[in-house]
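Just so it is clear, none of the values below were taken in a lab; they were calculated from the coordinates. Since this is a predicted model, take the numbers as computed values, not measurements. Cβ atoms are built from the backbone, for glycine too; each structure is taken alone.
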Structure P
Amino acid sequence: MADPVILIANGDLRLSANQKCWPAQNEVEQAVMAAVRSFGHAIERGHPVDPAKGHGFIDSQKYGMEVFRTIPPQAPLIVVEAVWQYSHHVLAGLLTHQGPILTVANWSGQWPGLVGLLNLNASLTKAGVTYSTLWSQDFRDGFFLNGLKRWLNGETLAHDLSHVKPLASYALPRDADAVGRATALQLKRDKAIMGVFDEGCMGMYNAIIPDELLHATGVFKERLSQSALYAEMRTVSDAEASAVRQWLDKRGVRFVTGPSEETDLTGAQIHEQCKMYVAALRIADDFGCDAIGIQYQQGLKDLAPASDLVEGLLNNVDRPPVTSRDGKRVLYEGKALPHFNEVDECCGLDAILTNIIWNGMGMDPETTLHDVRYGEPYNGDYVWVFEISGSVPPKHLIGEYAGVISERQPPMYFRLGGGTVKGVSKPGEIVWSRIFVDNGALKADIGRAKVVELPAEETERRWQITTPQWPIMHAVLYGVSRDQLMARHKSNHIQVAYGRDAKSADHALAVKAAAFREMGIDVSICGNNHGLQG
């Protein structure tokens with residue numbers, strides 16, 4: 001590469017987050033630049049650090065377009081991420097950039113760059129952009145340096161994907177295949193509605209399923225407005241909201257409150273969240289939704305406390321009862337209303353199908369998505385930190401409701417606060433999956449894992465190096481290494497649901513894979529064969 005390498009840094013839309021995370025980003029950038037220079041290549045930033053803003057991130061789509069107008073189209077380009085980032089800020093420029101592209105993240109749970117990297121990579125995959133990707137803890141290890149050297153020499157990097165095998169490589173158990181196909185055919189016949197409260201949360205282009213692909217599965221979008229949700233909240237009485245709070249208190253939920261609206265979780269914030277919970281169920285019922293997704297991060301964040309407590313409750317079968325406006329019906333009684341966090345429609349489609357299959361098998365149908373946040377070895381296993389801002393159903397936690405601690409969302413992300421559903425995921429066998437868009441088609445990766453319980457001090461250590469207000473799952477993937485998951489996974493999110501035991505989880509995986517295939521989704525089995533013959 002004769003031309004200087006250009007480095008860009010994509011960030012959040014929220015100034016507070018960009019300012020707080022900038023020191024970590026700057027440290028990572030210096031390490032990456034030093035590594036590039038060690039191979040004799042020049043490197044320079046493609047945009048300046050703004051002293052008035054206090055950071056050097058691309059912080060809007062508008063600014064991203066301005067930056068790319070000044071970058072030579074053929075220049076080798078490195079996108080360095082130590083933070084969560086809004087992919088749409090740079091997507092327009094990366095779509096038309098003609099030079100080689102490398103995405104890089106630091107192996108750290110802090111802000112988190114790994115989550116941002118996975119989202120950006122998935123967005124580039126959906127957009128059909130060729131890119132290479134690397135990750136490192138200190139940017140001095142052989143994996144990173146060897147990969148960087150090859151990329152600088154003009155290679156497009158390919159990682160080990162031997163853990164991924166097409167479903168066609170296996171013979172599904174006959175009963176699982178029949179149930180999966182029947183489930184998919186019934187869904188196509190009866191159809192389902194996915195309620196979308198504004199699309200495109202945080203620039204997650206990868207999380208939007210084109211309508212024509214979604215319709216082929218039997219699922220259709222009801223496009224709803226978060227303004228309607230806020231308006232509905234205003235019609236919920238204080239008595240109704242208080243009843244939700246009292247129900248949660250009686251079930252043992254511990255709300256960690258304080259006096260300051262700016263820094264603490266307060267009773268007023270929880271009260272508004274309870275109103276949002278009632279409002280969400282009523283709007284979902286109005287439109288006959290089988291699942292809903294609230295964007296929140298933009299729009300509602302300036303009007304109401306965070307939606308995360310609401311999301312966790314909706315995903316749970318056992319939750320505070322809400323009646324129709326006339327008081328004659330309990331809405332979604334005895335059922336979960338699957339919520340897909342951050343309006344990730346890929347997870348919404350997955351959740352609708354999972355809810356049907358798990359209910360049909362007589363298993364707990366609670367399902368949720370986590371961020372693939374971080375991971376470290378522990379006692380011979382590689383234990384992932386799966387962590388999401390609060391949309392975990394209490395059924396997934398040790399102690400269920402009694403294991404829930406609701407803490408205030410970090411002010412740098414959530415100015416108006418609101419509580420989470422914090423807790424530790426219970427040990428057990430899970431099925432994990434991810435639907436994604438690639439080359440104009442729906443695809444799905446599916447695999448198995450176990451959730452393990454770590455000592456309290458280790459859990460707390462992992463919380464403190466990530467986000468301690470959020471629920472945590474300690475997951476060990478079967479037959480998938482750290483680098484294999486990073487190389488393949490096409491999302492910052494991973495969908496999880498528990499089986500009763502290993503046998504039932506294996507069977508559920510086979511049923512789900514068969515249903516995906518019947519829906520026209522290209523399925524890959526990841527990791528161990530999970531009892532499949534092939």
Structure Q
Amino acid sequence: MKIALCQINTIIGDLEFNKNKIIACYHKSVNDNVDIVIFPELSLVGYTPQDLVEKKEFREAVNNAVYEISQITGDTAIIFGAITEDDDLIGTDIHNSAILCFDGKVQFIQHKTLIPNYDIFDEMRYFDSAKETKIFEFKGEKLGISICEDIWNDEDYWRKRRYNIDPVKNLIDKGATFLINISASPYAYKKREDRHKMLSMLTMHDKIPLAYVCTVGAHTDLIYDGASMCFDNKGNLVRLGKIFEEDYIIFDTKSSYSPITKTEGTFEEEVLNSLIFGLKEYCQKLNFKNVLIGLSGGIDSALVTYIAVKALGKENVHSVLMPSIYSSEGSISDSMKLISNLGISSDNISIQPVVNEILNMLSPAFQNLPQGVTEENIQARVRGIYLMAISNKFNYLLLTTGNKSEMAVGYCTLYGDMSGGLAVIADVYKTDVYRLANYINKDSEIIPKEIIIKAPSAELRAGQKDQDSLPEYEILDKILRMYLEENKEISEISKSINNEKMVNFVLHLVDQNEFKRRQAAPALRVSTKAFGYGRRYPIVQGWRK
């Protein structure tokens with residue numbers, strides 16, 4: 001059987017755009033004499049449409065688009081993802097479905113069986129589970145069609161499974177001779193490698209070929225890397241789609257292919273490319289032409305500026321320096337060196353006159369109390385006012401520059417450095433920021449070495465350093481990884497760190513700053529557990545006071 005995998009980039013809710021892309025790829029496949037052309041999960045509506053599916057007008061428009069796609073089909077079959085409805089009056093009556101069409105009509109529909117409801121997934125809110133799985137006979141093959149999560153429950157691969165049923169095993173038991181999985185699997189570093197190992201074991205154990213097509217693109221914070229995969233009946237990966245771009249792949253089960261063993265690059269390559277791609281997608285799909293960044297002279301804003309230049313081009317990136325009396329001379333000169341290296345435009349506007357005036361006006365209300373965090377935050381918030389004003393005036397997308405370590409412990413200021421539309425590196429730990437900066441400089445100095453080697457500081461008071469109030473970042477990040485991503489208990493973390501007092505202090509900071517993160521800009525997700533929709537922690541709680 002000859003299969004075409006169309007790894008396309010869709011726009012959530014733009015049915016006309018998505019439909020036309022599907023039809024164009026179908027015609028290309030017909031010209032290549034394929035038997036079946038397959039598209040990703042929910043490719044007609046975009047993944048995930050969220051509350052759009054609750055609107056009757058939207059569902060009716062989806063039905064019309066499905067009909068239009070079916071009408072253009074001939075001998076070549078097409079399988080694409082869409083929402084469908086039933087009328088059993090139980091649950092939502094809406095399904096996440098794979099639709100198979102040929103000869104001008106819909107011939108078969110397979111609903112998704114396993115409806116994920118963890119981390120970033122909330123499909124139970126919208127979709128009912130399939131009541132049964134069926135195979136479909138086409139051109140001498142018995143097709144076992146599944147959707148994304150359906151294939152992530154193989155008992156041979158997972159030591160602990162999320163579900164007590166395995167839809168793919170059911171398809172094989174019913175005599176499937178060829179597996180097709182349409183997917184929208186969000187990117188996280190190392191997930192592609194896991195996917196490769198899992199699908200390889202499945203196809204090798206059951207001696208059955210598989211075509212797995214995954215969507216590509218970015219929808220707000222979620223990034224989809226593509227990397228569609230085809231496996232022969234010996235478990236060999238024989239076809240691999242492009243990473244972070246659309247692709248069109250032919251997989252002929254009668255052909256012989258050399259096995260592919262490498263699916264993932266280095267941490268630095270993968271994460272940097274995903275962030276560049278995520279920012280580019282966000283701007284394109286929301287029609288932002290230019291971005292704005294507040295340059296502090298620190299490594300975080302330098303990294304975000306580099307990513308912006310790579311995503312949008314230097315001519316579309318503008319920076320603003322906003323020094324105060326506490327800004328070191330190096331912060332200005334280092335920033336200017338970065339600006340020169342990247343070839344971007346900039347403004348230099350002091351915040352001090354405004355800060356002085358605010359402090360003077362507030363003096364009676366402050367009743368001669370000693371200065372502290374309040375005065376420090378005023379500086380950050382004045383910078384936020386400057387940046388938002390320039391953003392509004394010129395229609396720039398303002399990018400926030402805080403990293404995951406800072407966001408975790410609340411080392412950021414509401415309505416100050418948290419102001420902006422997208423948090424580019426808020427899922428990147430501080431220690432990984434240094435890794436990425438050194439990687440960027442591997443061939444030549446782009447981020448000035450002075451920025452990389454200087455001690456991190458918010459420069460909101462004289463001589464301030466991050467480590468005045470936080471553990472060393474190597475230790476802090478180890479604690480945060482264990483707590484946030486590995487879900488370790490406090491006793492386990494304390495044993496590893498050998499400092500229970502420090503661990504308690506850090507976890508207290510994480511828990512008490514949930515209110516800040518709820519108000520933060522969406523963060524591009526590159527890890528298995530990012531802040532935002534994937535981590536839901538109560539703001540008001542008394543578990544660990």
Quiz item: Of structures P, Q, which gives 0.05 when FRET efficiency 1/(1 + (r/R0)^6) of positions 42 and 330 (r between Cβ atoms, R0 = 41 Å, to 0.05) is computed from the coordinates?
Solution: P
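17 is what came out when relative contact order in percent (Cα under 8 Å, 6 or more apart) was calculated for one structure; which of P, Q is it? Don't jump to the answer; show the numbers that get you there.
Values: P: 17; Q: 11.
The correct label is P.
When mean count of other Cβ atoms within 10 Å over residues 346-353 is computed for each of P, Q, which one produces 14.8? Could you put the intermediate results ahead of the total?
Details: P: 28.4; Q: 14.8.
The read-out was computed on structure Q.
Which structure, out of P, Q, was percent of Cα pairs over 44 Å apart calculated from, if the result is 12? Please list the in-between numbers first.
Details: P: 12; Q: 25.
This value belongs to structure P.
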Practice problem: Compute distance in nm of label points 7 Å out along Cα→Cβ at positions 58 and 250 for each of P, Q and report the one that scores greatest. | Solution: P
Quiz item: For structures P, Q, which has the highest computed value of distance in nm of label points 7 Å out along Cα→Cβ at positions 130 and 498?
Solution: Q
